[in-house]
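Visitor: The data blocks that follow each hold one structure.
We did not get these values from a lab; they are worked out from the coordinates using the rules stated. Just so we're clear, the structure is a prediction, and the values are computed from it rather than from any experiment. Cβ atoms are built from the backbone, for glycine too; each structure is taken alone.
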Structure P
Amino acid sequence: MKMADFVFKLSQYIKEKKLGFFSFDKSFKELTTVKVGGKIRLLFMPFTIENFIEFYDFYWKNGHSMPLVVIGNGSNILASDNDFEGIVVSFKELQVKYYRLGEEFYFFPQCKMPYIANVMIGLGYREIEYFGGVPGTIGGTVAMNASYLSKSIGDFVSEVVVITKDNTIKKYEANQLKFSYRTSSIKENSDIVLLVKLHFPKGDSELTKKNYLKLLEFRKNKQPLNALSAGCAFKNPKEVRAWEVIKELGYCGKKIGGAKVSEKHCNFIINTGDAKASDLYEILKSIQRDAKIKKNIELENEWILINFD
């Protein structure tokens, strides 16, 4: 089946089954926090996880050779300026955020971390405050095992339900997910997170709230939170911080087009307002090259790169 025919057939299936919203005229610029990126062939926003599973089954059985990307808040994504001849699924329109069974909490993948922090702190749980400043959703946060200071989200995960590339739904216990620095088996296998069960210890709500506010202020003072960015560009190599390497290479404040390396935190490459994806990508690759040549350090991307050669 030709791509155009499949896209039309898929859109009609979404419409007939009332699975969610779809669009042919959205771009990554509208869906990512760095606000760059080309037009998307088909954007699908399911109403429920069940809607997504039904959609994915149809996609997988009829045209799964066509590229498909699932995004949450788009907070760590850099998509190229070129049109994306594939499908993007955004969970932003999922109608149910979470449910609770006694002391067990189950969150759907579109839930933003500040939302989860506010919910759980309000109910008397602690240590979630370390993740309240993470700009992403729980799906991506768990897949990449996001961390802040000494805390990693993988330490607070009980179970995760995913759908695999071969259209199989699986439930994993935390000890099966191979959490390590900025990765997990979810990320390595390109699984799609459908549901996350979290556990946090009980604590004093007022003390936790105060700690949460302190952590948010600390992050605000250290990172360019008001700038358009995709978060930290590189993982920290062993024995050294990525921002220190970037600073020593003389990149802090460096600009290419509308992209700039933040002086506030050199591991952030920001969109000053009129950047193209190619501007950010050029700085990213230039830093990597210089780190390798001048310091023999391999800087690994933390961003998810989409539609680049």
Structure Q
Amino acid sequence: MDFIAPFDASLYKNAWLTIGSFDGVHLGHQSLIKGLVERAHAEDACALVITFWPHPATFFKRAPLAWALTSPEERRELICALGVEEVLTLNFSHELANLTALEFMQGLKENLGLHGLMVGPNFALGKNREGSIHKLTEIAAQLDFRLEIAQPITNAEGMVSSSQVRTDLLEGRVKPAAQKLGRPYKLSGKVVHGEHRGTGLGVPTANLDHQPERLIPGNGVYVTRALVNGKSYASVTNIGVRPTFDNPLPVPRIEPHILDLNEQLYGQDLALEFIDYLRPEIKFESSKELVAQIQKDIHKTRELFNSDTYNTTMH
């Protein structure tokens, strides 16, 4: 098996595992992984998470490139915070996709001393997803490991899922997305030069060069929290093509205006947490009208950041 980062397999004998993309590490993922840790540690075993990169849906072109809710690094950090001993990432390839469920589980048994597997009720793996819960029950008996089914976390829309989160974000519903994730959605990257239109209007913006694999929320104006140099700032972020100006951008750009920060950020790392949706991106008749609306957006953002509701729920 082709793991992206090397590891010492001798450290992980007698392991309880869970397997999946775990993209976003939402509340359902968190519940499953916490249950895994509890079960493993009760038996003096280690808890391991097996995951994949790239996302299988993008690998098979069933989804666009900009699909991932978390980078591999962010996903690993979030999962490790739940108490697992390690997150092992497999390089998703045609070779891996063509393994049968039995072949895949045999590889984990040989490499990691598989003792137990905990998965959700709709889990399946292997070529053509033939490794259903029924099939895995047979494989568990054959290879001598325990299989445990975790109960999903549900909401009014059904079982909490990464698909729900993606739909929320693409439609600008960043607050419902945050409720499913258990935290605000975050994008990170370097600040790069743009056309400096914001500076010319008196509202300078940072141009975020994010990872192309990451999902971008739908076009619009958002209340965001900017994290830079170990500090956090209220910010107003526009995602879109700037229709007010001639020659709109060919692809959406992420441009936060960071409140109360007057310094150049070019080349620095910047993270944005999406807190709330303000309005759609619209074409104004003049740059003067645009600036007037931006000032209203800034005022609303300050009000939100100064509110007790924000301070008790987002910190």
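Visitor: Please state which of the structures P, Q yields 132 when volume of the Cα convex hull per residue in Å³ is computed from it. The partial results should precede the final answer.
Guide: Working: P: 132; Q: 147.
Derived from the structure labelled P.
Visitor: Additional query: One of P, Q was used to compute FRET efficiency 1/(1 + (r/R0)^6) of positions 57 and 193 (r between Cβ atoms, R0 = 25 Å, to 0.05), and the result was 0.90. Which label is that? Write out the running numbers ahead of the final one.
Guide: Details: P: 0.90; Q: 0.15.
The value was obtained from structure P.
Visitor: A follow-up question, please. Computing Cα Rg over 2.2 N^0.38 Å, for residues 65-208 alone gives 1.06 for which of P, Q? Walk me through the numbers before you get to the answer.
Guide: Working: P: 1.06; Q: 1.41.
It traces back to P.
Visitor: Where does the value 3.4 come from, among P, Q, when distance in nm of label points 7 Å out along Cα→Cβ at positions 185 and 241 is the thing being computed?
Guide: Of the structures listed, the value fits P.
Visitor: State the single structure among P, Q that was used to calculate mean count of other Cβ atoms within 10 Å over residues 73-80, giving 24.2. Intermediate values should be presented prior to the final figure.
Guide: Values: P: 24.2; Q: 18.0.
Comparing all candidates, it corresponds to P.
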